[in-house]
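No value in this document is a laboratory result; all are computed from the given coordinates. In this text the structure is predicted, and so the values were computed from the model without any measurement. Cβ atoms are built from the backbone, for glycine too; each structure is taken alone.
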Structure 1
Amino acid sequence: MDVPVPTPGEGQVLIKVRATSICGTDLHIYQWNEWANNRLGPLLPQIMGHEVAGEVVELGPGVKHLKVGDFISAETHVPCGHCYECLTGNMHICLNMKIFGVDMDGVFAEYAVVPEVDAWVNPPDLPPAWASIQEPLGNATDTVLAEDIAGKTALITGAGPLGLLTVGVARACGATKIFVSEPVEFRRKKALEMGADVVIDPTKEDVVEVVKEGTGGLGVDVFLELSGNESAIHQGFAALVPGGRASLLGLPDRPITVDLNAEIIFKAIRVYGITGRRMFSTWFKVSHLLSSGRLDPSPAITHEFKLEDFQKGFELMERGETGKVILYP
């Protein structure tokens, strides 16, 4: 539908969108599952989308640190700035959090409003597609770097768009042997392009057995979970060496059962729940990975469409035949 170009309010900027990418959350909204109906139902109509890169074209009142012409990306989480978490350095888990494209209009449009607090200024020569995926790349970076990974072996379960980026970050940050478990052949091939050493089809192979054989019987030092699949979560804990570390980013679609004694406590496993990105320490890490050339996310960007052809991207995502999908207004 056609809507008026929005007007930036206090502390906001108007951007002309140069590139935007589809997130798994957007897919849930497109499919209109139970979560989407409960979260967005009362707010419709609403513009979707939250992963973006664009040029600042207008400043709202009170904007202090941005100027017209800045090429920015946007943090998805809009923090209140005054709750306990915000005041203790944890804006990414603000107690009064608002989300682009969920609690307010998003960026699947020609123009969008972005709060100054969420703006990240990019180098002008950063490819718009790369700039638009820095938000999910931040998720992957926090998953990998919850602890040091240099010189360590890792198992990544799930090689969807975020899983592929996680492979690249793990490789760039010094993981020595990367195993990837993924049932879709297209994504297994992409995982190899992003730097995986061993790819496993969990529908045909025993993930734990393959990992143990490839690590001298020990198991991996690090387990990075991106699938949200209950079986994959159990396999990851089983493949993890005692004293190892697990970072969980994938979201199960229902509550799952974990044997805390056998899978975590008696193995002395350290488990991290990963949500969003730290504002803005993670963004600096992502920026440095890209600008240094240590990380090339190109293999993870598998499809590019005009924004009006968004349906093609969503249909491919539903079939599991994509990495990151980029849309251009």
Structure 2
Amino acid sequence: MVGGMEQLSYALSLEFPKHEPTTLLTWGKSQKYLPFVVLYFFVRSLLLIPKKKITHIHIGDGLLSPLGLLLKIIFKIKVTSTIVGLDVTFNFPGYQLLIPACLKRLDKIICISSAVRDECIARGIPEENCIVIPCGVYSTDWITHATRRDLETTIYKDIGNKKVIITVGRLVKRKGIAWFVQYIMPKLENTLYLIIGEGPEKGKIKKILKKLHLQEKVMLLGKISDEELKIIYNTADVFVMPNIPVSHTMEGFGIVAIEASSTGLPVVASNIEGISSAVLDGKTGYLVESMNAEEFIHGIKKAQILDKKEIADATRQHYSWQEIGKEYIKNFE
């Protein structure tokens, strides 16, 4: 899988060795083998911890906190965990009894946003153990030299002088894409909306497009390559995150927002959950009330006059993986 959580873990795996000797345990195959993966991690840890004299374990997400706690008890070493959101709010029988109880006993919890920290504290994890360190971006990862002609070639469509709005993410209810298509797109003139990603809401979105005759204004691009995404980031006009509240789920941060703004693309996003930590309001874009059509339309118009260079500079200054890696190490110490 390649998503926000995976990118976070990957970036930390690059940054930690710059400061301390690091041993990495990973699993890059299907999650359906998760019970066996946990056993594999446990056996490997039993061998590696004494052999390499490891004094600190950091876990990539809260799901593995029972394993972390077990190793903490056995070896009397420090164990910390990053919490991304769904790994603490997930609503499954027994999950809310087990995972928060284990997280409470770890040494420190790194929350990727204030919203995630609030969710941790609400579940009894000691406030003093929960700190906020956001996700980051490498300043040149998403930069490429591209033109609108390159964009037309990528999406196989003539754009003309239309404004191009994009959304990147899994097509699930909380992303608010179906809502945006139904209530915003009919009101935007001379605009093309590109939706990048797959998910269970795809059928619903298609039905809305057909019902409202929006097929020429909205394109479902599905999964695309990183190179194609770079072209779109660098040639679009506005990035939107129209998330809506959905119980027992949340947007922990919204890493795609800082990917977009690192290229100078302004972001207009719902001011809910962890998204609020991914947009510098008035600098990299605008935070607006969720499910407020008027505010979204106004925000999109305002965002188009923001200076692209200033957006990119502000993003790199506040969300540098290099600095975030240092912040992790500082808190570990």
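Comparing distance in nm of label points 7 Å out along Cα→Cβ at positions 91 and 307 across 1, 2, which structure shows the greatest value?
On the way: 1: 2.5; 2: 4.6.
Answer by largest value of distance in nm of label points 7 Å out along Cα→Cβ at positions 91 and 307: 2.
From which structure (1, 2) was percent of Cα pairs over 35 Å apart calculated, if the value obtained is 25?
Numbers: 1: 20; 2: 25.
Here the read-out was taken from 2.
If distance in nm of label points 7 Å out along Cα→Cβ at positions 67 and 227 comes out at 3.5 when worked out from the coordinates, which of 1, 2 was used?
Structure of origin is 2.
When distance in nm of label points 7 Å out along Cα→Cβ at positions 51 and 131 is calculated for each of the structures 1, 2, which structure yields the highest value?
Working: 1: 1.7; 2: 3.1.
If we compare distance in nm of label points 7 Å out along Cα→Cβ at positions 51 and 131 over 1, 2, the biggest value is for 2.
Going by Cα Rg over 2.2 N^0.38 Å, for residues 75-218 alone, which of structures 1, 2 comes out largest?
Numbers: 1: 1.27; 2: 1.46.
For this comparison of Cα Rg over 2.2 N^0.38 Å, for residues 75-218 alone, the top structure is 2.
Tell me which of 1, 2 gives -12500 when you compute helix-only ellipticity at 222 nm (-39500 (n - 2.57) for each DSSP H run of 4 or more, over all residues; to 500). Please report the intermediate quantities before stating the final value.
Details: 1: -8000; 2: -12500.
It traces back to 2.
For distance in nm of label points 7 Å out along Cα→Cβ at positions 59 and 235, the calculated result is 4.5, so let me know which of 1, 2 that is. All intermediate terms of the calculation are to be shown ahead of the outcome.
Numbers: 1: 5.3; 2: 4.5.
The structure behind it is 2.
Thinking only about distance in nm of label points 7 Å out along Cα→Cβ at positions 179 and 267, which of 1, 2 has the largest value?
Largest calculated value belongs to 2.
Out of 1, 2, choose the structure whose coordinates give FRET efficiency 1/(1 + (r/R0)^6) of positions 27 and 203 (r between Cβ atoms, R0 = 30 Å, to 0.05) equal to 0.85 when calculated.
Source structure for this number: 1.
Tell me which structure, out of 1, 2, gives 2.1 once distance in nm of label points 7 Å out along Cα→Cβ at positions 35 and 115 is calculated.
1
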